[in-house]
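Read through the structures below before going on.
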Structure P
Amino acid sequence: MPADPLDAAKRLAAEKAAEIVRPGMRLGLGTGSTAKHFVDCVGEKVKGGMPLICVPTSEATRAQAAALNIPLTSLDETPELDATVDGTDEFDPQLRLIKGGGGALLREKIVASASKRLIVITDRTKQNTRLGRFPLPIEVVPFGLEATRRKIESAAARVGCHGALTLRRVKAGPVFVTDNGNYILDAAFGVIPDPEGLALALAVLPGVVEHGLFLGLASAIVIADADGVEIKGDLR
């Protein structure tokens, strides 16, 4: 078990979610610090002889899975998955999520949408009564960035969301580029009064590739802390 309490909680959530894994399953593998623990758990099952086939949601996850000898496929070869297990940056009591802190929101949403179930693993710090404490990632094409930014601000304002849109950069300073060659605008809206309305408003904007609101996708959320594990939704 990791020495850091927060990392230990992430590992605990991952181990609980790994209990659903059965021989022959087609699994989506999430991206991020919590999902990384789940990929390790899957690697242990594969090492023990369990047959599985997996779709990674990012190049980072692909590299980790390959290093663990986890058999990999694509959604072109395996377009329907039994389950995806992934982390989240924030969640609310309705199992609505904000994802994309790791920059993989587009592939994460595509893989989750191709799955019968999305199992979310997280620590207690990501829980909130209303979404918006975590800035909302919005993936955009580089072309026409300023025009797209203004369209996002206007569309968000119409559904009660106001706040700075910050172009994501890596620590060294260059603009962060997603695995799909796009940019990310992080929207500091604060509380989002109408997540569904905002999702619809963003989805129709030219230049917006995807947003980090994951609504109606999570089947269960596995939440871990020092006191143990809590499950919201149906993990079976």
Structure Q
Amino acid sequence: MRELTFAIEYDRGADSVMDIFIEHPRASAHSLDAVVNADAFWRMEHVTGPEAALDGLEAVRFDDDACGEAITERRCAATRHHDIVERTTNELVLYSYLADIGECESVHTLAGKHLPDGLIFETRRRESMCWWRVLMRSDEKIGIFYDELGARLRDGLSFRMGHLRDATKWRREELVGVTPPDEQEDALQTAVEAGYYDPPRETTLDEIAADLGIPRSTLSYRLRQAESKLVHQYVDGDDGTRWLE
């Protein structure tokens, strides 16, 4: 199996979905997509971030007048179906199925037009960037797809090439959330703002705990849990830009 990676960067106002991630830089999304046939695909999308970002993305996905897929000036006409699989204050898992797609120029439709059947896509969205990984049985006609993709982007979108090579790793970690629960995130944010992680340290756990109105032991536990998730995220390489290496 072969893999192609690339990224598309969006200016503010160029795309209703990406505007949410630009407006909420702490939000991120990972998805697994598959093309069913020439005019249908499904997506399982896992989003983490502040509640306002999740509300905004949910509203856009369920708005039939908002496209969110097209990368050219031609808006995608399709029958859309969405289901919320899971929703908390800082996580959203959303299933989408688009069928009867017509007059659409998206990554999915352009890939389906030129590349062999059985395509699988991984994406990651954060701030102004959407990273793509396309898994395919063969890279025959990949040059046509690459040229058309890079040349047809509408104003406000720019293309960045990654690599083309044999697929060697299944990135199952990309679909696992790493955003700490609200209480851990609040503890971590407060500690950072108070200078707890600055050299030299500008505050103590006792002072931060007093500000939050919680016991010192509770604060210490929440920080350890949040730090553990972030360290494993970094060491395990859960970074969308590494797809482009």
Original post:
When semi-axes √(5λ) of the Cα gyration tensor in Å is calculated, the result is 37, 20, 16; to which of the structures P, Q does this value belong?
Top reply: Q
Subject >> Entry that produces 26 once relative contact order in percent (Cα under 8 Å, 6 or more apart) is calculated, selected from P, Q >> reply: Q
Subject >> Test item: FRET efficiency 1/(1 + (r/R0)^6) of positions 21 and 37 (r between Cβ atoms, R0 = 30 Å, to 0.05) calculated as 0.55, pick one of P, Q >> reply: Q
**OP:** Have a look at P, Q and say which one yields 19.0 for mean count of other Cβ atoms within 10 Å over residues 29-36, as calculated.
**Re:** Q
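Comparing structures P, Q by distance in nm of label points 7 Å out along Cα→Cβ at positions 149 and 181, which one has the largest value?
Across P, Q, distance in nm of label points 7 Å out along Cα→Cβ at positions 149 and 181 peaks for Q.
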Original post:
If FRET efficiency 1/(1 + (r/R0)^6) of positions 45 and 165 (r between Cβ atoms, R0 = 41 Å, to 0.05) is computed to be 0.50, which of P, Q is the source?
Top reply: P
Original post:
If you work out Rg/Rh (Cα atoms, Kirkwood Rh), for residues 141-188 alone for P, Q, which one comes out largest?
Top reply: Q
Original post:
Comparing FRET efficiency 1/(1 + (r/R0)^6) of positions 61 and 157 (r between Cβ atoms, R0 = 30 Å, to 0.05) across structures P, Q, which is largest?
Top reply: Q
Original post:
Looking at structures P, Q, which one was percent of Cα pairs over 21 Å apart, for residues 13-108 alone calculated from, given that it came out as 26?
Top reply: P
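Taken together, the values in this text are just the output of simple stated rules run on the coordinates, not laboratory data. Here the structure is a predicted model, which is why all the values come from computation and not from measurement. Cβ atoms are built from the backbone, for glycine too; each structure is taken alone.
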